[in-house]
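Multiple structures follow.
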Structure P
Amino acid sequence: MSIRAIETSYAGHRFRSRLEARWAVFFDSLGMRWEYEPQGYAVGPDGARRPYLPDFFLPEQRLWGEVNGSEQQLDVELVFHAAIPHYGLPNPAGPHVFSEHQVQLLILGPVERVSALVDAKTGEHAGYSQPTHTVLSFRKGDVFQGTASFYATGIDIEPDGGLVGDDGPDIRWNTRGSEWGNWVCGGVLLSEDRDEDVYAGYRAARSARFEHGQTP
């Protein structure tokens, strides 16, 4: 039996799930512009193209965003094809190129807790432990799985996390690595006090209450 997500209204949009709405709250908390389901595309190689409607587009970061509560709900082959520029998602803001990688897609899992860190010796505040999320990028014919973490004014991306396939298009299932979108506790970023806004953003998204479809 499948569990049906609860549609939720927020900021003039009707989100398909509360998790999507929580990520919109998070983006708003950080002052990041977002568009919800702006455009659908047919992605994949000729003869196997499939419709795909990404959840978010972040124009300032030039990234598409896909939200899933668990990897079991994620169509891995579809988002893999979406990350290959010549038959995947186009980028209306221009390519996001970092370290020769064309970063295409940010995959977001549950909105996890962010913990305040305390120096064991002094008892003083020592920053925050915050989640990392998955990004898919393309470089020289190959698709790579990397990580992304948020900071006060944007996103910090490490695209070179591992090769997961090529534009054959073949997914290397045996070397694919960690679950996409749910690296929330794997690879912890220790942020500085200047990222207090990120901590507040995660907290606002987690604590948002959407009663009867209304705004939090």
Structure Q
Amino acid sequence: MVVWERPEPQERPTPAPLSRDRIVRAAMGLADADGLEAVSLRKVAAALGVGPMRLYGYIDTKDELLDLMVDAVYAEIRPEGDDWRAALRSVAETTRAAAHRHEWFADLLGGRAQLGPNSLAAGEAVASAMGGVELDTVVPAISAVNAYVIGAVRREVTERRTERATGVDQKQYQAAFGPYLRRVFATGRFPAVARFVHDGPHLDADQTFRAGLDFLLDGIAARLSD
């Protein structure tokens, strides 16, 4: 029986009452502060002020705990809108926002299918908004948006982690490599790249994400109009 269907143990009157939700929230707090490497059953139990053995019955393995953590984040992802474009845009933007609040979430996206109740509710909302579209289009369209979001948020989270680790932000990095690029471009070997750097739009992370999402949604709309 999967964890979402398995009943919780009967609550015992102790100084530190437990529930599956309390365990998940404690694990998320550890992960939010120090990443997934900070999450173990022993550390979660310590954060709750109980012995590790008390967690069993609520969860059997760390993998179950991670599944529950991911599904808890999906409760923050709320597809909205009466049409497919609004639904896909909102699920993309709220997924990105959730990954910014919980960076570890980006590390767990894109693996096995998420089948918890909150994940299924988000999927239901998107699928319902696309109810008038043929499944041959719906399935790859949703998969394409998911792939775009996963790639984008992982890149953004990686950049944020790199900046924290090095103390060098994007502008400082570009300034440090500016003289090198000017020398390389002066050789004339990379005219197309030089044009991109000199004349292309310099978008911030929000603008980059939304522009890429617009391109993708426009492509879906074009397919639907065929």
**Asked** So helix-only ellipticity at 222 nm (-39500 (n - 2.57) for each DSSP H run of 4 or more, over all residues; to 500), computed for just one structure, reads -22000; which one of P, Q is that?
**Response** Q
**Request:** Could you tell me which structure in P, Q was used to calculate mean count of other Cβ atoms within 10 Å over residues 77-84 as 22.0?
**Result:** P
**Request:** Have a look at P, Q and say which one yields 53, 31, 25 for Cα extents along the principal axes in Å, for residues 69-164 alone, as calculated.
**Result:** P
**Request:** Assuming 4.1 is distance in nm of label points 7 Å out along Cα→Cβ at positions 53 and 109 as calculated from a single structure, say which of P, Q it is.
**Result:** Q
**Asked** One of P, Q was used to compute Rg and Dmax of the Cα atoms in Å, and the answer was 17.4, 62. Which one was it?
**Response** P
**Fill in**
Candidates P, Q; relative contact order in percent (Cα under 8 Å, 6 or more apart) computed = 16; producing structure is Q
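No lab work stands behind these numbers, since they all come straight from the coordinates. Since we're looking at a predicted model, the values are computed, not measured. Cβ atoms are built from the backbone, for glycine too; each structure is taken alone.
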